[in-house]
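Any read-out appearing in this document is the output of simple, stated calculations on the displayed coordinates, not a laboratory observation. Treat the numbers as computed from the prediction; the structure is a model and nothing was measured. Cβ atoms are built from the backbone, for glycine too; each structure is taken alone.
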Structure I
């Protein structure tokens with residue numbers, strides 16, 4: 001089948017969102033896991049937002065004049081993030097996913113991003129194999145955590161809503177942990193009112209854009225993340241991602257009766273610094 005690629009358009013949201021829902025649901029159900037999107041309209045609304053966002057680049061695959069897949073690149077910060085990538089279930093394993101990935105890797109090179117990352121479902125061995133074959137390196141095993149918000153506080157670690165005045169201090173914490181900041185995402189979260197910061201001994205020592213699937217957090221120690229998780233009013237989306245190599249934080253979450261739903265894998269290409277602090281990645285990285 002002859003397949004062509006083109007940039008995504010806002011008008012593609014309905015079809016791309018439906019394919020996104022069907023693809024993720026089909027793969028999840030094959031492995032007896034819950035789907036990432038609870039209903040088609042949720043996926044459609046999400047992709048509609050991405051297609052309208054100036055910080056995301058989209059590529060769409062067409063075969064015989066019909067849309068059969070899409071992929072997205074988050075260009076808001078120093079490091080780019082890939083996803084979601086989806087192909088209509090009847091055409092999976094036909095090479096379309098590889099072409100969609102290669103198109104965005106070419107975009108990464110053209111825009112001179114020092115690195116690019118993604119997160120994939122650990123049960124999906126085909127995607128793990130594809131990304132490894134394309135040059136991605138496995139960096140972190142992750143646990144998708146769910147549960148009832150804790151509504152707790154940690155003595156000595158005060159959590160409050162982030163403001164624009166916190167941006168520089170938050171960027172310093174992120175740069176200390178990762179070697180780069182994520183200021184584009186953080187600035188949006190501050191504007192949307194979802195970002196929080198934690199202060200300890202009179203200093204800002206951690207922040208979260210939210211606690212959830214599409215959000216990230218960093219801190220100087222596990223105490224910062226415990227305070228941010230404990231204060232979160234909700235865990236957005238299917239839950240939040242936690243690096244399981246951080247055994248102490250993983251055990252703390254389990255002791256709070258949060259539960260692991262599935263395993264995922266953080267992968268990178270290009271610049272990657274071993275974290276110098278603690279963090280929660282988003283579904284992009």
Structure II
């Protein structure tokens with residue numbers, strides 16, 4: 001299912017994947033004929049119907065995960081807008097360079113689908129459209145090939161999966177807590193008012209405050225995790241005490257769950 005919203009000349013295309021057990025979403029953003037992320041191939045037909053008669057001049061991937069690059073191939077083939085622009089570390093995954101493709105877990109295949117390979121090149125330090133200029137900000141943490149796009153004159157920042165929410169407690173097992181905090185601190189220094197997140201969250205006022213709130217939450221959590229661990233607590237018990245038990249949809253047998261946040265904090269010691 002697609003839900004769309006128009007905010008400040010930016011179209012949000014929110015893709016919702018759900019069944020009786022879960023509901024999860026990812027959003028693409030369309031601004032000045034540039035598309036930021038292309039959504040999962042599992043929602044290919046809906047994406048094609050939405051963009052069939054719309055021009056797309058540039059294609060940007062915030063990172064290489066399958067829910068963000070799944071329809072690159074169609075836009076490149078049908079809109080003449082390729083190759084996709086991405087962090088140089090994302091290119092081997094997007095293009096499926098031999099020996100570089102990361103095998104997807106069963107739940108990710110089921111929810112998002114396996115994206116076909118597509119052409120991609122290094123995005124560089126900025127991207128220009130007809131009316132706007134976006135600075136490319138390297139923001140590892142969620143993964144090592146993650147970027148954000150900042151339009152300083154408009155006060156916009158597109159954060160992919162960096163932000164998510166002020167008190168997000170689930171974490172990828174491949175994520176890096178310390179890198180995530182450093183990336184959040186990097187964007188907190190920028191001047192922006194509006195934040196556009198890939199999970200669908202849009203903050204239309206004082207978004208920097210929300211980023212600072214997230215940093216404070218993570219650092220307070222880190223202090224508590226370290227305190228309890230130094231007193232001999234197991235990571236599982238620390239999770240239960242501070243974050244609550246992982247729910248049924250702790251994805252892929254622990255690939256995306258609260259315990260990963262605790263473990264990543266401890267690994268950063």
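Rank structures I, II by relative contact order in percent (Cα under 8 Å, 6 or more apart) and report only the one at the top, that is, the highest.
With respect to relative contact order in percent (Cα under 8 Å, 6 or more apart), the highest-scoring structure among I, II is I.
Here FRET efficiency 1/(1 + (r/R0)^6) of positions 173 and 189 (r between Cβ atoms, R0 = 30 Å, to 0.05) was calculated and came to 1.00; which of the structures I, II was it taken from? Display every interim value, and only then the final one.
Numbers: I: 1.00; II: 0.55.
Value 1.00 for FRET efficiency 1/(1 + (r/R0)^6) of positions 173 and 189 (r between Cβ atoms, R0 = 30 Å, to 0.05) corresponds to I out of I, II.
If distance in nm of label points 7 Å out along Cα→Cβ at positions 5 and 29 computes to 1.2, which of I, II did it come from? Please list the in-between numbers first.
Numbers: I: 3.0; II: 1.2.
Computed on structure II.
Suppose you compute Cα extents along the principal axes in Å, for residues 69-228 alone for every structure in I, II: which one lands on 55, 36, 26?
I
Out of I, II, which has the highest value for distance in nm of label points 7 Å out along Cα→Cβ at positions 93 and 109?
Values: I: 2.9; II: 1.8.
Largest calculated value belongs to I.
Quick check for you: by distance in nm of label points 7 Å out along Cα→Cβ at positions 13 and 149, which of I, II is greatest?
On the way: I: 2.6; II: 1.3.
Checked I, II; max of distance in nm of label points 7 Å out along Cα→Cβ at positions 13 and 149 sits with I.
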